[in-house]
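So, here's a batch of structures to check.
A short reminder: the numbers here are calculations on the coordinates, not readings from a lab. Nothing here was measured: the structure is a model prediction, and the numbers come from that model. Cβ atoms are built from the backbone, for glycine too; each structure is taken alone.
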Structure P
Amino acid sequence: MSDDRARAHVFVSGTVQGVYYRATTRDTARERGVDGWVRNLDDGRVEAVFEGPEPAVEGMVEWCHEGSPQATVEGVEVEYGEPQGLDGFEVRW
């Protein structure tokens, strides 16, 4: 596995709002040492950006397919790009 830094921009669809998806994403990312942010979108999806060591970012992308225990994930779209130096992980409004 590579320790290079990676960035994933993720869009999660399904029942992912009002089910602690953002808070659980934040807590999971912090536990795994991943930087970035997560927010709800007006169309019912959740959007997140993960930056960090490639294995940790990939782990977060995989985690998004399950999400919080109350969530029902129907789809995950991922776009990869160059890390932008985010520091910490926050819930955005």
Structure Q
Amino acid sequence: MDKQELAALLKKLQAELESGQPVDGQLKQQLQALDQDIQKVLAQGSPQARDTDEASLGERATEIEARFASEHPYLASTLRDVMDTLGKMGI
């Protein structure tokens, strides 16, 4: 259930991104990279989400959420839901 919930939240976040105010390029790139990494973890079925050179997915999501909270508050809620689901999945 958690994988389905996470996939639905990611789709919702993408739809909100496309329909809302423009997001600066760097922030959008960070979010796309996070989405791709989450998709990889879901496809592998592995709870291990750490790369040797990068922060965990949860830590990266927290950093992005902080920027969204100040610049795009309408997206912050959905991103927090994604973070909560990642935490429940042990990612």
Structure R
Amino acid sequence: MTDVLSDDEIAERLPEAWERDDDEIVRVYEFDDYLHGVNFAQMVGEIAEAQFHHPEIRIRYKEVEIRLTTHDAGGITDNDLEMADVIESEHAA
């Protein structure tokens, strides 16, 4: 099991545009229309399955909210920050 990171470690490594919400890291992505958001959510799901690290994904009309935490560890771990970095990389591509 991965260890929960300290507040300083999280603040130092949290990707830009992501926020901390208690024991989760969160980002809302905006899209021009619903289907672009759905396609993005599917891509995130495929990444999550490959990494065996599954975020909470909320799809709204023109937004997709991603929430990451490591439930087994009880907070934010390296796995969450790494997953956020991968999502950011794919979103930018």
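Couple of notes before you dig in:
- Structures P, Q, R were shown, and helix-only ellipticity at 222 nm (-39500 (n - 2.57) for each DSSP H run of 4 or more, over all residues; to 500) at -7000 was computed from P.
- Structures P, Q, R, by distance in nm of label points 7 Å out along Cα→Cβ at positions 35 and 83: label with the highest value: R
- For relative contact order in percent (Cα under 8 Å, 6 or more apart) computed as 36, the structure of P, Q, R it came from: R
- If distance in nm of label points 7 Å out along Cα→Cβ at positions 59 and 75 is computed and equals 3.4, the structure in P, Q, R: R
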